[in-house]
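Values quoted throughout were computed directly from the atomic coordinates according to the rules given, and no laboratory measurement underlies them. These numbers were taken from a predicted model, which means no experiment stands behind them. Cβ atoms are built from the backbone, for glycine too; each structure is taken alone.
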Structure 1
Amino acid sequence: MKPLKIACYAVIMFMTSSCLETQTSPTLEEISSIAFDIKTEATALINPWSVAELPNGDFLITERGGRLIRVSQGKPVALSGLPDDILVAGQGGLLDIVLAPDFTETSEIYFSYAYGQIEANGTALAKAKLSSTNIEDVEVIFRANPPKSAPQHFGSRIAFLPDDTIILTLGEGFALREDAQKPNTHLGKLIRLNRDGSAPINNPFIESPEYKAEIYSLGHRNVQGLVFDKATGVLWSHEHGPRGGDELNIIRPGENYGWPIVTKGTDYNGARITPFEEKEGMVEPVYYWVPSIAPSGLAIYRGDMFPEWQGDAIIGGLASRDLRLVNLKGGQAVNEIDLLSDLDKRIRDVRIAKDGSLLVLTDDDENGQLLRVSAK
């Protein structure tokens, strides 16, 4: 059955195969902002990229221009101590931030950023200790290699797995799409690291000398959503397609997600990138969007405030200027809802707060905001 041009759904068969069955999409349901209580937690942010909630209720917010903001009781303070090699150009700058699983004991944070120069750059991952006014003991534990030639497609999302290893997403550099399939480069890959930056000895390609030891999966374009769902043990990601073909995926070690050999999208000039929308040996997305919504930020809802959303994916839309909820039941995407359909703001990140509300970060050159979306 062929999908409509709004979106596409798939069934994941959690057996020895990853057979997928596409379905026709329903009409997109919309829920406007008046259905929720929306509180502004921070404002006047300049191109904010990521948010992390601290145990005491404060927030850490990265700004792509190279500032790390701590928001305490509505008051923002810029923290000192960031690396001095952050490249602010194109899509690059200070990017994702997460707390270490043992943050309450260690005060350790992990953040990603663009390093290098405009003509030779990449994604770096660093760790540091957080204090009230600065970060200390900064250590860069990974730099993607080789450098790419344009300041675009950095990936940069971070997630911890239950074994205390780290997954970092890395874009293919836009102009280097074929590198997503090459084993000797980090570009277009998801990588898995120990907390000191070394490659775990059980990484899927660790015994293949032609592969970078850090590679966890390959064939990615620009992954800007990543979350590990503790309730199901599933690692989810989403990534930007070209002109259409944004994808929601379940990530498994050693798998090839196809870019640029397969895609549901076309090039920006309308030309075909490849004759293949699917190919044996390459993972089909659980869900995809045509036209593109330019997804950024991803959460799997696990909270008490919205019980009807349990286990559903919540995704920020940059191009669609809204928040999308993909209803997941038994491994199948059965519905999509346009949340905050009247907000009309680029949404860069979304997280689930401790109280079960949504933390939504809007992207703007002058007045980005951190919004808390709660049930009425």
Structure 2
Amino acid sequence: MLPVTCFTMAMQRKNLVLLFAELHRSFLRFGSYQIHASRGKEDLEIVRALADYAIRHHFPHIENMNKSEGLSFSTGDEDHSVVDLTSNKYAAWTVEIAERTASMIASWQGVGFTHGVMNTDNMSILGLTIDYGPFGFLDAFDPSFTPNTTDLPGRRYCFANQPDIGLWNIAQFTATLSTAKLIDNKEADYAMERYGNKFMDEYQAMMTRKLGLPKYNKQLISKLLNNMAVDKVDYTNFFRLLSNVKADPNIPEDELLVPLKAVLLDIGQERKEAWISWVQTYVHELAASGISDEQRKAQMDSVNPKYVLRNYLCQTAIDAAEQGDYSEVRRLLKLMERPYDEHPGMEKYARLPPAWAYRPGVCMLSCSS
């Protein structure tokens, strides 16, 4: 007999039939090309035909590239070889896909979004977030968080791994195009190099904006993320509250953590001192920037959402909808259309998750949930 769990209980009840339709400009994914390349020579022309279709309909600027644009770049190889993107439209296309993918994943990391199933069949060539089944936004900051029960115990697709898994996907895609003789090895390597550079540029810029800093500070940000992981600080609420910290080096030590007290819960004296030390360094960085508190807060609030689609909010809306009440679904939709706004009267949707939100079936789902 199966042990009785929340999953087996769910299997025993009648389920409503749901028709879920996704709308995108295209559903072409890395896997759309990979599957044909894997079938041998007879299908390689399909890879070329699909590439031509994608460029013609979704990347027309590449089709119309002018050779006088001089899109030649030195690679990071020891021989400093050059990749000329104007001489091969497929190479230019591959590089753009790599950069779009990098930008998308940098944005995920910025708001704490974890996709959950980043295989090649779930990666769009347009740099769109598609096929997110057991997705989840970070609640308590945990770099190893995965919303996918089938991703345990290895946590291949966990939050911290997403940038590397993105690169792995680009490697599979470039290998596919190389097999089809659309790009050569140098062009494939350059696309992967561009992915890495683009991701770091976008991620560093995103984190700099989230903290309201004038420039990227690796040490300050690394220390912050370490502190957040140790104390399991709520990712969304912390960054939203951080904009309330004043750029005043003269703030008394016992008042430094006041703007953050709603998320720094149950921390002992040692951890409190670690946070005070970090905030002191942060305040000095802010003071040196010369930006007013009001201006900085507005800028930070524009990139740090107050509301995200937490799984427990979805579950609450689902429970009500199953009883015929769709008002909660409508409220969530309205909130998520403008997640950076304050929405007076809706503050409960920004509260820390209740204890039941961390149980399996809510914070983590299977691919078939």
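Assign the value -15500, calculated as helix-only ellipticity at 222 nm (-39500 (n - 2.57) for each DSSP H run of 4 or more, over all residues; to 500), to the correct structure from 1, 2. The structure behind it is 2. Looking across 1, 2, the calculation of mean count of other Cβ atoms within 10 Å over residues 194-201 that yields 18.9 traces back to 2. Looking at FRET efficiency 1/(1 + (r/R0)^6) of positions 98 and 266 (r between Cβ atoms, R0 = 35 Å, to 0.05) for structures 1, 2, the greatest value goes to 1. Structures 1, 2 were shown, and P(r) over Cα pairs in 5 Å bins from 0, in percent, for residues 178-273 alone at 3, 13, 21, 22, 19, 12, 6, 3, 1 was computed from 1. When Rg/Rh (Cα atoms, Kirkwood Rh) is computed for each of 1, 2, which one produces 0.94? Corresponding structure: 1.
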